[in-house]
Structure P
Amino acid sequence: MPVGKYLKPIVPLLPSWLLSRAIQARPALLNRLPPGRSLRWSHYLGDVVVWIDPANAIERKMLAGYESSVLRAVERFVSAGSYCIDVGANVGAVALALARQIGPSGRVLAIEPGPPYVARLRQNLRANPRLVNRVIILPVGLSEAEGSLLWRPDPLHPFNAGLSQVHSAAVPGELPVAVTTLDVVVARQGWERVDFIKIDVEGMELEVLRGARDTLESLRPVVLFETLEIFRGCHAAINGIADVFIAIEEFLHGLNYRLYDLQPDGSLQDVTAAALPDNTLALPIEFQV
């Protein structure tokens, strides 16, 4: 008789270490966990420890290794000693991958304004003593100018949030957060090199890039930024930009960057704003592809 029949009712009662083993053997048991119950997962990227709440879409994705296109870029463009920046670090899915890749001589700036995500990011780093000193957490937002914006949880998509101006209708959990620019952040860190930047900020990629002009011009990092199609027209009502991806393309072309899609076989395919992958690479034109 299947063991799972007897195991399912007691799954929510198991200690975290045993729960992790049970779910590793029978992934379907994950669906038996009540909302808010987290487990300590020791197998992220093979050997990284993370805490997983199955109700959190990002954390649940980490059970299987996160987004393959992002991890491919980290493996391809980040090496021992690299200095990296994770903008929109959330709970640390990419920051942990970067920290694992750079070795003890590299550094990662993990930038995240959302208090619950910062707390989880710190928890994940504490669970990985060999990685914790490689990551600097900055609990701020980034845009094209310094100031303050509202951090607003998405009521339709739990565990997702973004930054915005004041709205007429409040969202439960929203709060003002400090906002700065990537150029200011890099200058304050005193970094003389930046090798890789990942940006995932729910449609604010253009603002973050504009606030990184000096860094892009002088340090010439590889940039990986989210370009989901749902965000193409998100600026139209805010500042009249009908197609934010065209605006990003023009901005990056003006800094002598070109856009690519990193294929599963490791090859780079030229792309334009008209048709972008979910995550787009921007490489300086002097970069040997």
Structure Q
Amino acid sequence: MKSLLVPAMLCLATACSHVAPLSSTSTECPFAEADRSGLADWREAGFETENPNMTATDLAACLGEAEPFLRDKIGYEGLTSVLRSGAVSAETRRALINSLTETLQADDPQGFHAPFAALGLAELARTDRVESFLDEGERAALVTAAATYLAGVDDYRAFSNTEGWRHGVAHGADFAMQLSLNPNVRIDSLLELRSAVTAQFMPPSDHAFTHGEPERLARPILFMASRGEIAGEDWRTWFESLVDPAPLDNWGDAFSSEAALIRLHNLKAFAQSLYINASLSENPNLVPIAAGSLGLLKALP
């Protein structure tokens, strides 16, 4: 039996006077004081709302919450659901892109807000892929925001039993993936995203990825390659650059350095993900990825 609090939650998410208006600059989650069982029922009901623009804005304000339920189950899942309904206006989506892009560069001492802003931006980028509403300049700016964020992630915390997910690398990769899928994203923008992936899968902090990051980083590469717009020779050159062991003289020296072993581990995991997915695909545009990743694996000890 559904809780009697569901109608109250629907009111909270749509037209109640105490919900922050669309023009509000508040970054506080409007649902922070709401009954959790009522929120859970609202989530179960598919985040039904009579005002999708206000609801999307309110849900986006929850993406930086420290409480995992509010941040992930309500903020992110709710925003995704409302955006995928197709009912959020282009004006509201542009406003959300602007505010969440600012969040990517803002101070984030707890480390939750920027990664979940990246996920929210991935969903907003998806809406432009499904039905174009951004102009070429806006789309290019979104690519630069994604590339800058992904390449610059230096907080490698992923999952905590008490705090939930942060996962900036994976979330940034998802943002890049949605843009890589968009046929209106130009080749120069695809190469910008590829450079960001390249910078991140062997991070300068010598952090060993253990939460599926190489697989997530491989996705934008696979999807941009599947379009067939980047020449096979370009891919060959890119893979050759990855074989370079610098600053080591050769990859065999990695076994005497903890930092180099971490780099080798991350690179092999990334190459394996590329090879498995590309070699199993029937898309001929992925042949250069299968060949290049296999060559990379053979070159690594």
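If helix-only ellipticity at 222 nm (-39500 (n - 2.57) for each DSSP H run of 4 or more, over all residues; to 500) is computed to be -18500, which of P, Q is the source?
Q
Kindly point out which one of P, Q the value 3.6 was derived from, the read-out being distance in nm of label points 7 Å out along Cα→Cβ at positions 63 and 223. Corresponding structure: P.
Computing P(r) over Cα pairs in 10 Å bins from 0, in percent gives 6, 26, 30, 22, 11, 4, 0 for which of P, Q? So the calculation was done on Q. Here distance in nm of label points 7 Å out along Cα→Cβ at positions 119 and 199 is compared for structures P, Q. The highest value is that of P.
None of the figures in this text is laboratory data; all of them are computed from the coordinates on show. Quick caveat, the model's predicted, so the values are computed rather than measured. Cβ atoms are built from the backbone, for glycine too; each structure is taken alone.
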